[in-house]
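Read-outs: derived from the displayed coordinates by stated rules, not from any lab. Every value quoted in this text rests on a predicted model; they were computed, and no experiment measured them. Cβ atoms are built from the backbone, for glycine too; each structure is taken alone.
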Structure I
Amino acid sequence: MLIERIRADRLAAMKARDELRKNLLGTLVAAATKDAKVPDDAAVTRTIRSFLKSLEETIALLESKGQDAGPQRAERAILEAYLPRALTQAELAASVQEIVAGLPERSPKAIGQVMAALKARHGDALDARAASALVKAALG
């Protein structure tokens, strides 16, 4: 399970005296286990994605002020290592075209259907923002 891997990596970071990794993974474990003592991988992945969204906002804010965002970039790299491999743009485009080709009617009203099919097919590997743009282009 993903939470066990994160706990093991936190322990390794403690032994290596890697404060950034230790603190980040400790906070991640606390947030992921807030609702359930042993959360499933999907819950942990959602927690990681929320951490990443917050980090992206922080990095953008720091860069707009001309400040160093190095530690936040390091945290982002650590967290991204725990996410499942995302679909490439080509794989995503091929999947969208395949689903759209199977639709009885091509109209913008079918966006929800196509997005649901993509989510069912690819799960956590799906980048919903990129998929939405491709689906709108294919149906529009």
Structure II
Amino acid sequence: MFESFDSVPQAFWQGVEEFNQQEFYACHDTLEALWMEAPEPNKRFYQGVLQIAVGCYHLGNHNGRGAMILLGEGIKRLKDYLPLNEEIDVTQLVEESSELLHLVQQTEASELAELVQKFDENVFSWPRIIRVSQTV
């Protein structure tokens, strides 16, 4: 089901832009402020996106355990909002984040730096947040 809250806050779109530019810490700051003030059902949605951003941030810092925990929690939360929510293709975000989680789970801690380098070299792609038209 497509859900669109009355007005998507501009801060959310700022967080989406930061996420898609792999500015995961900035995205965390932006979305955390929004999440803390949001009512349900927005609150859990923002928290799920925030957790995926923090999971990516952890991976970028070679913290595999932190990445796995946060990616898993974010994916779990966002599954309640499939397939589309707040003009976002949640299915695509969950699928890409799940692929990343699986990749991290299959990587030894000693190989995390090499894995992150492959993202920098565009061998692998970070998850992206895709905005969709409201006329779905």
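A value of 20 for relative contact order in percent (Cα under 8 Å, 6 or more apart), calculated from one of I, II, originates in structure I. In this comparison of I, II, the computed figure 4.3 for distance in nm of label points 7 Å out along Cα→Cβ at positions 29 and 117 is attributed to I. Of structures I, II, the largest value of distance in nm of label points 7 Å out along Cα→Cβ at positions 21 and 109 belongs to I. Upon calculation of Rg and Dmax of the Cα atoms in Å from the atomic coordinates, which of the structures I, II produces 14.4, 46? Computed on structure II. I have 19.2 for mean count of other Cβ atoms within 10 Å over residues 13-20, calculated from one of the structures I, II. Which structure is it? Label of the source structure: II.
Structures I, II were shown, and helix-only ellipticity at 222 nm (-39500 (n - 2.57) for each DSSP H run of 4 or more, over all residues; to 500) at -23000 was computed from I.
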